[in-house]
Structure I
Amino acid sequence: MLARMEDFVENTRRKQIAWVRAIMDYRHWNASRLAREGKFSHSTLSKFFNDPLNVARLETAIVEKIARVGGIPPYQTQPPQAARGVAQGEASAYRPVPGDGLGDAVDALSAGSNSAEAWVLHSRALESAGYLPGDVVVVDRNADPRPGDVVCAVVYDKTGHGETVVRLFEHPFLVSATLDPELLRPVLIDDDRVEIQGVVTASVRPRRVA
């Protein structure tokens, strides 16, 4: 009986972890943003993920709150089918790593805005503008871009598959700031192939170990 109960707890926890991580990937949210949107304490997820005994489970009330805002039913891991797919590309959702010192800084930079999301850069497309791979940027999805702003966008190809890019907004183009010749071509902003996701309002750089 005890063994069956332990198996049940382990299986439920594993499903909950996979589900919550799938939601954070789908929404491009970190744990703090998910807690804020779900209107529960961030410490709930922190204790859940970092339980030293690896047995903590989310209570039913928390599962219901996450389900209301997550967009993926419990305990599924696949988001709803979209008409067009989006690849990770030049940026991906930031996930705080315990002890890295970035989580608090990112929370402070995005505090007070329900439309702010944190992304990690993977490209040198804006290296001449001071943005390097590994930098964490805060993107405001509700901000209207102005000339010279750094924006996060999705560029779709003819098959309907999209790739996330981070560029300078110089209407009617998205342009890079780099010496990499493969990234120099400007992207024409239209109403179908390019979707502006938001404006970068702040950034933080993790400490590089020599």
Structure II
Amino acid sequence: MLQITQNCKVFYPSQEINVKALKTISTESDAWIGLIPAHVESREENANDNHDVNYFYSNKDSWCLRGGEPGRYEIRWFPKDSQSEQIGVGIPIIINYFKVSDPWVYERGRIEITYDFTSFNGKPEPLESNAWIGLVPVSVKSRSEEENDKHDICWFYLNSEKKGENVLSAPSEGLYEVRAFSKDNGGVQIGVGIPVVVISRQ
């Protein structure tokens, strides 16, 4: 019932998200579509309305949402602006400072990374010249740079470049996340990790 017109599921914080509503059911004039943090589990309109980051009234066939802070979200549709329940299922998306070319990668394959930190506000701490992006096993739950550095499989430094692209080489099959860190030796994770599944080449 909802459709993102761009062919991606990861968006930069400043990027517009183009949404199309396929109107197969009747809705009120104040029906709305919103960007909701994924941790909000309720399907009730009031609960989602209390947490929406951005929204628009769905009295047109298509519109756009502005992204928010990095995190995991869902785009959800509600038939009216009070005491209603979500229509269908939400579309999961990630808002982040970097993207991956493909969430499925063959063993010893290339993971192409594009990144854009130009809108980064320096929180929880500024990026330093040795900020880095790396591939870390998903089993590592800590956001500490030092802990992730113990387990990273491959990485590259940003070298003070806030916008660009690079490549990570997947060494072996497994479940990983691509993660970014503010600096080497004592930094913190920036944004959220993007899951990547590395599979063996048959």
Structure III
Amino acid sequence: MKATGRKQAEKEDRRRVILEAARSLLLKKGYDAVSIRQIAAISELGAGTIYSYFSGKPEIYATLSTEVFDLLHERFQAAVVPGAPPADSLRAIGAALLDFTVKHGAYYDFLDYFISSPRTIFPVEMKSRVDKYGAKVLAPIRDAVEAGIRTGEFRHVDSAHYALLFLGMMHGVAHFRKLKDTLLAEAGFDGLYRQGIECMVESLRVLP
């Protein structure tokens, strides 16, 4: 590897170490309790090095948020089969969300922290950037709804509002996995999750 390429790889490795340290600290301590010094200590880097990569704590967590949104968007896009019935596309997206919570649990927990927070954490300009990535996640859901409206399979709804409701509903139901060995031991969590998806799909159906 050439010197330039090696330096770039080392720089990217340090950036990734910083982000992973920040993510792990967030889940242990909460946003307000995390400091740049703590991130530096976990990263085994100097605080000055952290600031050479990020302007501060908000930018670190905004960057992590956009990366998680990108990853989730990729999973949703990959789940949708071109030309599939719109209802099947919604089912596939719902299944992809559940799969994401299992295979990328740490990232999902990170995303859940910010979604569940009752307050706005990022400065306005930074939040606007993060929200644009969040809108990308909703796009495959909106596309499926609009396709169903065009074919007459779904009734006319605000696709953007529905996409938020769909993601919020399935995000909430996904939390009940923790009950799979207790309250859901008999009925089963997977069945509950599929029922949640079907409820959302059926809410779009054109009534006879």
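Just so it is clear, none of the values below were taken in a lab; they were calculated from the coordinates. All values derive from a computational prediction rather than experimental measurement.
If Rg and Dmax of the Cα atoms in Å comes out at 18.7, 56 when worked out from the coordinates, which of I, II, III was used? Computed on structure II.
Figure out for me which of the structures I, II, III the number -9000 belongs to, where helix-only ellipticity at 222 nm (-39500 (n - 2.57) for each DSSP H run of 4 or more, over all residues; to 500) was derived from the coordinates.
Numbers: I: -9000; II: -1000; III: -24500.
Only structure I yields this read-out.
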